[in-house]
Structure 1
């Protein structure tokens, strides 16, 4: 097994983990919780992807979104004092990434009739997995909000704003609309 780094370093045995560009943080810190929830969201999206048609449009869309979450995790894993080291689009979320999500929402919304009532999740296995991913993204968003309340992701928000929160907010909308699209015909509760 030459050429591979060991998967374990033992550095995290004390309950800390490394930050991008140096430093350490407690795994249970607000930053650690936010990063963990983003990681879970990526894995949940992977379940939806595994249930979708291999090589299909949804599969390709989810791969792109999962890769975006690597960028998001990089930014959240960077202390604000090192923000200047981030690179737009590879380690820092950009406005263009958020706009791409908005375009995806608009394009998808035009392709089917939107539900007019509350949707009961679980119309199809793929839609159910997308809804689970959506709820995990919402948790990641709440974690990122808590983090920003304690330590802003950007030291000078006006000069160098972080797009992490808008990205997570739009991503949950993307996953909702993709779930409804996958259902084709929304499932509604018809209780009298």
Structure 2
């Protein structure tokens, strides 16, 4: 049995340590110890994306993730959609809840109109990454929740920075998109032909 202790480590370090440990697969069992929910969820998603099965238990204030082997067709574990690289559809990186600088009121209106307009385009973006203040677009009360849900229905991946949600204390209010981590976000940006910062 191999144990990786990621206590006290923030995104994306637990995912990176898990990735390194999985290089030695197959092994009997791998246990990853994590002390926060965001890192737990990120590591569980990463393990699933590698076609492996894992379960977690809470012990003494930490989460113990046990990687036990390959998934089988009988597993009920959700499989995350993997975004292919090399597409001509762009990825949008939104790092604020407003567009441009100057008038905040105007910036909020412009970004709302921009996201609404995305829902009406013939070519949708491949994905939208929400970071820093941009995560505020994905929470209850956001004026663009319906538009984000429309884009998700059109197969646009919405990745929401989990560290940012935690920083703004908005994790409980998150509503639209997949809470993600810096490893997945960096991978998406690096494998995309076109990234547009809004």
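Every read-out reported here was derived from the displayed coordinates using simple, explicitly stated rules and does not represent laboratory data. On a predicted model such as this, the values are computed, not experimentally measured, just so you know. Cβ atoms are built from the backbone, for glycine too; each structure is taken alone.
Key figures for this structure:
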{"quantity": "Test item: distance in nm of label points 7 Å out along Cα→Cβ at positions 52 and 132 calculated as 1.6, pick one of 1, 2", "calculated": "1"}
{"quantity": "Top of 1, 2 by relative contact order in percent (Cα under 8 Å, 6 or more apart), largest first", "calculated": "1"}
{"quantity": "Value -9500, calculated as helix-only ellipticity at 222 nm (-39500 (n - 2.57) for each DSSP H run of 4 or more, over all residues; to 500), assigned to which of 1, 2", "calculated": "2"}
